[in-house]
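Below you'll find a set of structures to go through.
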Structure 1
Amino acid sequence: MVHLNTFHPKKELDEMLAVFKAAGGKYLLVVSGDGSQRLHRLEPAEIGVEAVTVTSVELLRYIDREYPGKFTCGVAFNPYEPQDSELEKMGRKVDAGASFIITQPIIDRDERLTGLEPFRLPVILDAWMSKKLHLLSECVGHEIPEGTPYDPMENLKELRRNYPDYGLYLAILGFKTQYPLLQEIWK
């Protein structure tokens, strides 16, 4: 899967999509992205849309229009944002052609995930595999005090129990220490 955001000139965007397609790639994670002022921000006119800014919604529509049926596009869901706004955005993403959802890291059981059920799309949970929970706090802007007890392997087991029909993405997986333990969790 390729992670694609709105911080590319159209020429580079099209080159990336063409190379990925030629290589047999199918799955894209389409996000607005957290670029910087040093990066080019895709302009609406570049992709032929009328909008103030290009978000994942406009990028999804562009990909669907220019590459119909070539890619399966997923989008991000952030349960740490205000839910009314986040679910409204998810509705626009689904209307624009999203085929699956990947969450920001989920710890334990998170009732905010029930808001995704009406969209009836496959969901992939991001499982935070680092013991440094404060790094997650910095990534998602949700305050988690440093030193908060956290066992990523236990969280992974809990996610498997609570969400058996969801896929899992293992963020920051320790290949030397955690990877060998995965087989017993998947039993």
Structure 2
Amino acid sequence: MVESRWGGTIRKLWLSENDKFRDHLLRLDPGTRRLRFGMAVNDDFLCDYVSHMNDTKGLVYGYFIDGEVHAAAEMRLIGDSMPADAEGAFSVEPAHQNQGLGTELLGRIIRAARNRGVTRLYMNCVAENRKMQRICKKYDAELEFDHGEVVGRVLPALPTYISLWQEAIDDSSGFMLAAMDLQERAAA
């Protein structure tokens, strides 16, 4: 968990918070949705996408302000083999872009991949998504251009006691914040 310079908190979303992730995706404008998913998507697509989050062996970090998610990063494991490959993606609502949130969120996903033994983390985007490409390059991603798409590949380092400890501390703090938010919602 991070109390950030952005006025919000970055933490992992828990299973009970899929609605917050869905609401974030629904607030994205059509252009941002297309950059995130590589195609135009409607509200029904987004609701269906989030309804399958618990089936994907993944996790989501969110940037929260007053209990609402305004940016998110996802990591989904690919296949069942070990060591695993994973896909990473992130989305930032337009009002919160160009402030370093995407960079911070991608860093969380890379750490999570590292701590789970992921050997390759892939990020796909349309060729015009220069922001995502710049953020991937900050983490030394290899970028390959292919038929209007770009695939970024990061090779996470092996987990260390420090990387595991950092995630555990973030998760503990994040769980407490999620519990307090759930309590506030129940009281309201």
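Values quoted throughout were computed directly from the atomic coordinates according to the rules given, and no laboratory measurement underlies them. Since this is a predicted model, take the numbers as computed values, not measurements. Cβ atoms are built from the backbone, for glycine too; each structure is taken alone.
Which structure, out of 1, 2, was Cα Rg over 2.2 N^0.38 Å, for residues 15-70 alone calculated from, if the result is 1.19?
The read-out comes from structure 1.
For which of 1, 2 does Rg and Dmax of the Cα atoms in Å, for residues 47-94 alone, calculated from the coordinates, equal 12.5, 39?
2
Identify the structure, out of 1, 2, from whose coordinates distance in nm of label points 7 Å out along Cα→Cβ at positions 23 and 87 was calculated to give 3.8.
Details: 1: 3.8; 2: 2.7.
Label of the source structure: 1.
Quick check: -9500 is what I get for helix-only ellipticity at 222 nm (-39500 (n - 2.57) for each DSSP H run of 4 or more, over all residues; to 500), calculated from one of 1, 2. Which structure matches? The partial results should precede the final answer.
Details: 1: -9500; 2: -13000.
Source structure: 1.
Thinking only about volume of the Cα convex hull per residue in Å³, which of 1, 2 has the largest value?
Answer by largest value of volume of the Cα convex hull per residue in Å³: 1.
When relative contact order in percent (Cα under 8 Å, 6 or more apart) is computed for each of 1, 2, which one produces 16?
1
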